[in-house]
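Some structures to go through are shown next.
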Structure 1
Amino acid sequence: MSRIAFHITGRDGRARTGTLETPRGEIRTPAFMPVGTAATVKAMLPESVRATGADILLGNTYHLMLRPGAERVGRLGGLHRFMNWERPILTDSGGFQVMSLNELRKLTEEGVTFRSHVDGSTHFLSPETSMEIQRLLGSDIVMCFDECPALPASEEAVAKSMRLSMRWALRSREAFGDRPGHALFGIMQGGVTPELREESAAALRGIGFDGYAIGGLAVGEGQEAMFGVLDYAPGFLPEDRPRYLMGVGKPDDIVGAVRRGVDMFDCVLPSRSGRTGQVFTRRGALNIKNARHAEDARPLDPDCGCPACRSYSRAYLHHVFKSGEIIASMLLTWHNLHYYQELMAGLRAAIAAGGLDAFVRGFEAERSAGDLEPV
């Protein structure tokens, strides 16, 4: 029996829309989760993130265990109170970040010993310690501890890693225990090999989770290969549970994954891009650093209602970005997160109305038209 309720309220092809109900509030799916790595979505106030339409945030176990420490967050009332976000939070397990350390880690059956990127201190993460850290943080959705190999990798290496992750998934489930109001998601691995993906999904279904993530994608394989996996992988997972594609992605990645039956997403791209001058609009991405914006009095997107587009010109945003002013990161991040949430709302409405194909055609046509012509 799941500790959170998932209701599918509409379908269009393989795409689904619905709600994931938690004690801290409802999550509308398909959902995009802004990434609050260190208990903050960079350059945004929590109430500003909520104003974009976000129902849930993602926090990072690896970063929070190192600084300020899960015990401290727990003593201060948990992550929701600590960061002033009273709606649902999903925490990842730390596995992906530990994988990316590579030179700073030692992997065994028991877990991973690694050196902190902050101060070089030695730490240990296992399924059991990851579950305990996420318990102290108090997140609503907890991810099981896994290993995520970077692609490309040999099929033998991917199979070995996947089977280790499945053993860790069982240990995660046992360590998680019974926590009413909190959910545990399993993570499918297996690279781009259908047989390994099916084996992984069967192992997870046998253990039993509240939701299921598709891991090991967006790690260097490219969109074509990712969509190739998504053409079959969601079908290996329980129909009545949410499906979460981890670390994805670009707007067209999300649209393609929703069409293939994925319900939840997270990615640093909209917030990180806001800090580096990349802007997402209906007509594709633009770079605010480019000189062509320097005297352009128009908004980033004339059809957008975010504060950046309502009140500021491209010329101003170009100026404050080039000047290194903090307001540039604030406004561009807000715009990007607003765009992502507007995209998700459009997908939900289109699925509910049975008009997803028409929505996707419009999405692709606007993007192919390109940015506004220079004035």
Structure 2
Amino acid sequence: MTIRLYDTSARQIRDFVPLQPGCVSIYLCGATVQAAPHIGHIRSGLNFDIMRRWFEYRGLRTTFIRNVTDIDDKIIAKSEEQGRPWWSIGYENERAFADGYRALGCLPPTYEPRATGHITEMVEMMRGLIERGHAYEADGNVYFAVTSFPEYLRLSNQELDNLLQPSGEGETGKRDPRDFALWKTAKPGEPSWESPWGRGRPGWHLECSAMAHKYLGPVFDVHGGGLDLIFPHHENEIAQAKAYGDEFARYWVHNAWVTMSGEKMSKSLGNSVLVSEMVKRWRPIVLRYYLGTPHYRSMIEYSEEALREAESAFARIEGFIQRVGELTGTAGAVEPAAEVPVSSPTRWMKPSIRANADL
């Protein structure tokens, strides 16, 4: 039976044909670790865990990359707000995400690279983009020139003439306000790294293009993430990678959000439900069933009632398996669903498989 994927870039369901027979390569945009995960964050990792398991069930060996963005504006802001090192905040929340994935039964990725561990690869990519006329340096910043890349905005199906992006704070010297930062010049007191253009730090979009290239090469099968990443993050990833010379992802797959009262679950909106709190009230396997049963492209409206319904539905499945085991004499042959607790975060101290093959 053919596996089919809805490809965001093609806006249609396509037959999945792997780049290498018998193998699948997947890059998933992972966590920006400025805070502990809520169930909306974990849904993405869970959905792609299900996809990965389906590929492997079908006999395809999978290489699964899920990155960690451990430096960005939000992490720096949290560091200043809490009076703690940026790396302490990042590491604490990275562990909280790992606990959340593990609690919900997600397999660990093949590799889970951190952005700060790949500055060398990012500098190399920026050099290539400047040499090819797609990027330029200004006041210690490096920007991507969006008008140099004719395919820009094809993923999100927008028109460049309708795109207005005001210059961000500290992003001086732009030739076009729509150009985006690949490298941000260092500000006093902020973390920074050496580069040919002076000390600074990478732009968010550059990280994923560089890490995907390093771990999966110039072309790979599936790039995934949430719907909110289509623009600007994934558009900018495509622009960087293809302008650099990579073919990049062959299929683009995006999961929908968890919502509350019709709004996307978000810490900034004050409507998030932390995974660490949820698993104290609900069995993790029930939470996995609740988040994994709806189609990944459909929104999930959070409610206690929906969780109770998921709990009852999963109990019926467990009861059915138990009765079958008793009737066939195989009771106990199937292990019960594992329950992995989410541990408390370390504080800094001073010195399911779907029968349908359409995915």
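All of the numbers you see were taken from the coordinates with simple rules; none came from a lab. Here the structure is a predicted model, which is why all the values come from computation and not from measurement. Cβ atoms are built from the backbone, for glycine too; each structure is taken alone.
Say we calculate mean count of other Cβ atoms within 10 Å over residues 81-88 for every structure; which of 1, 2 gives the highest result? Intermediate values should be presented prior to the final figure.
Values: 1: 17.4; 2: 13.6.
When mean count of other Cβ atoms within 10 Å over residues 81-88 is computed for each of 1, 2, structure 1 gives the biggest number.
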If distance in nm of label points 7 Å out along Cα→Cβ at positions 65 and 97 is calculated for 1, 2, the one returning 0.9 is structure 1
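Can you spot which of 1, 2 the value 1.47 was calculated from, given it is Cα Rg over 2.2 N^0.38 Å, for residues 233-320 alone? Don't skip to the end; give the middle numbers.
Numbers: 1: 1.40; 2: 1.47.
The value was obtained from structure 2.
With distance in nm of label points 7 Å out along Cα→Cβ at positions 129 and 193 as the yardstick, tell me which of 1, 2 scores highest. Write out the running numbers ahead of the final one.
Numbers: 1: 3.0; 2: 1.4.
Of structures 1, 2, the maximum of distance in nm of label points 7 Å out along Cα→Cβ at positions 129 and 193 occurs in 1.
Using Cα Rg over 2.2 N^0.38 Å, for residues 73-240 alone, single out the structure from 1, 2 with the greatest value. Show your work: numbers first, answer last.
On the way: 1: 1.04; 2: 1.09.
Looking at the calculated values, the largest one is 2.
Consider the structures 1, 2: one of them gives 29, 12, 9 for semi-axes √(5λ) of the Cα gyration tensor in Å, for residues 25-104 alone as calculated from the coordinates. Say which.
Details: 1: 22, 16, 11; 2: 29, 12, 9.
Attributed to the structure labelled 2.
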Value 17.2, calculated as mean count of other Cβ atoms within 10 Å over residues 9-16 from one of 1, 2, is from structure 1
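Here volume of the Cα convex hull per residue in Å³ was calculated and came to 153; which of the structures 1, 2 was it taken from? Let's see the in-between values first.
Working: 1: 134; 2: 153.
Value 153 for volume of the Cα convex hull per residue in Å³ corresponds to 2 out of 1, 2.
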